[in-house]
Structure P
Amino acid sequence: MSNRYDAGMKVRREVLGETWVNKATDARTDFTDEWQSHITESVWGGIWTRPGLDRRTRSCMTLALMMSLGSWDEFNLHIEAAFNNGLTQDDIKEVIMHASTYCGVPAGNHAFKEASATLQRLGRAPKPIQKQA
């Protein structure tokens, strides 16, 4: 393994968590093994380890980009990862609000739906607003 692979695997585990990374790496096949190595080395070892942006900023960007692409599985994965990178629920809300300005209201509506379900699954369910009398 290369130094970038090792560095990438370290960051990947810190950001996405042991459970997710183990699931992804345990599911490798002779067809997907090179892909898993590529994303670990290139994305996690080549981009996420660069000194130009901190992980919190990278996390915000990733959420906005996944939202703009409609990549909801990756969006939800990175909602969970956002907490590992120091984001709060309010930060995630602000990312969705900001990205909705550029991605459009339908993307914002769907992002809030997806994020709410993921927050619920993580035991961080948003609190309902009490109705005014």
Structure Q
Amino acid sequence: MSTYGFPKAEHLVLKRDIEAIFAAGTSSTAAFPLRAVWHTTAWDGHSPRVKVMVSVSKRKFKHAVDRNRAKRQIREAYRLNKQILTDSGAIPQDKALHVAFIWTSDAQQTTRIIQHKMTCLLQRIKEKVEQRH
């Protein structure tokens, strides 16, 4: 039974882990207005298998209220569709997946569009991780 929560343990917050995502050798894919960058790392057996961060640039949305809305839409879309990655067995047993979702549009989008694009991104990530491992 999968849960639809997004607890603090699944948030990617360590500077070391965030820098590793954006270093050379990581993979990325895009589904406008979102871009996903991910990195596989060794899994310690205790933390969640998938950790996520969300980024919306101040250059895209000048007002904090607009940035917060976009981040909330991304988090909600991930929360409702994360079982695509977690329940599928796409991630090898000894690996963990760190993912960054980045907003690329200059305009606000509807929640329906964000959820559809998130599903597309998660499917692509799943396929690429399965191919690599």
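Structure values in brief
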read-out: At a computed 1.3 (distance in nm of label points 7 Å out along Cα→Cβ at positions 81 and 97), which of P, Q; value: Q
read-out: Given 14.8 for mean count of other Cβ atoms within 10 Å over residues 33-40, calculated: source structure among P, Q; value: P
read-out: Entry that produces -12000 once helix-only ellipticity at 222 nm (-39500 (n - 2.57) for each DSSP H run of 4 or more, over all residues; to 500) is calculated, selected from P, Q; value: Q
read-out: Comparison of P, Q - label where Rg/Rh (Cα atoms, Kirkwood Rh) is highest; value: P
read-out: Structure from which 0.60 was derived, FRET efficiency 1/(1 + (r/R0)^6) of positions 9 and 105 (r between Cβ atoms, R0 = 41 Å, to 0.05), options P, Q; value: P
read-out: Relative contact order in percent (Cα under 8 Å, 6 or more apart) from the coordinates reads 36; which among P, Q; value: Q
read-out: Which of P, Q yields 9.5 [mean count of other Cβ atoms within 10 Å over residues 25-32, calculated]; value: P
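Here, each number is a calculation from the coordinates, and none is a lab measurement. Keep in mind the model is a prediction, meaning the values are calculated, not measured. Cβ atoms are built from the backbone, for glycine too; each structure is taken alone.
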